[in-house]
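Nothing in this text is a laboratory measurement; each read-out follows from the coordinates by a stated rule. Keep in mind that what you see is a predicted model, and the values were worked out from it rather than measured. Cβ atoms are built from the backbone, for glycine too; each structure is taken alone.
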Structure I
Amino acid sequence: MTSWRAVGIGFLVIVVLSVLGVAAPGLGQLTAGLVGGFVAGYLAGGGLGSGFWHGLLAGSLGGIVGGLILALVVGLVGFALGPAGAAISSVLGASIFAFAVIVAFVMALESAVAGALGGLLNP
């Protein structure tokens, strides 16, 4: 059974460390995904499979929400440029979101592996 509390806390860790990763060049988004996935897996417990699942959910959710925010920002900037800019940015924003969703699932694998390790340490 999915522990949404563990997924939510892992997601928040990913968001906070991602924001800090933008400001601190050494930290980066890779570290955010690893730490957030580990936290989600550790809090969920239950071994490798449970940790993997919770880390995957936390990492995927982080990527999807990040992609949605990026797509909205592109849409708002295009809207400020007038009708032609709005048309172009709406297509561009939808494309960015679709790409971000695909990348989120690929990048969530790192969170899933870290979550499996966390789940292993908290059986």
Structure II
Amino acid sequence: MFAVIKTGGRQYRVVAEDVLEVGKIEGEVGSIIQLGQVLVLGGDTPVLGLPMVEGATVAAEVLSHKRGPKIISFKKRRRKNSRRKRGYRDEITVLRITEILADGKKPTVGPRPKREKVVKPAAVEAEDAA
């Protein structure tokens, strides 16, 4: 099953376990968010929304927040001694799609537990029996 969602003015075709970068979405890293603007639900019998599919949501886990590549805008007017250089970096949220839900269902998959580093205890030297 797949879905076409709309977020940040763009449309994405997603399936479960997809990882995608979208415009910044509020949410803590590791939390589950629901994306409610579902345009198409695909599968054996596709459902097209007019404009949105009623009761359909997509659950996604927030993996990280970061900034995109730098985009440089440079303008020059020749022979006028006029130059303008500006840089811009977009704010990005990385999401992992966990479930595609229909008919107003709630997400059943919770956030994945964080992997903790295993710290080996320091080697205990034999105590001197002096």
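Between structures I, II, the greatest calculated value of relative contact order in percent (Cα under 8 Å, 6 or more apart) is seen in I. Looking at structures I, II, which one was log10 I(q)/I(0) by the Debye sum over Cα atoms at q = 0.15, 0.16 Å⁻¹ calculated from, given that it came out as -0.79, -0.85? Structure II accounts for this read-out. Look at distance in nm of label points 7 Å out along Cα→Cβ at positions 80 and 112 for each of I, II: the largest one is in II. For mean count of other Cβ atoms within 10 Å over residues 56-63, the calculated result is 25.8, so let me know which of I, II that is. The read-out comes from structure I. To which of I, II does the computed value 2.4 (distance in nm of label points 7 Å out along Cα→Cβ at positions 72 and 88) belong? The read-out was computed on structure I.
helix-only ellipticity at 222 nm (-39500 (n - 2.57) for each DSSP H run of 4 or more, over all residues; to 500) was computed and gave -31500; which structure, I, II, did it come from? Only one of I, II returns -31500 for helix-only ellipticity at 222 nm (-39500 (n - 2.57) for each DSSP H run of 4 or more, over all residues; to 500), namely I.
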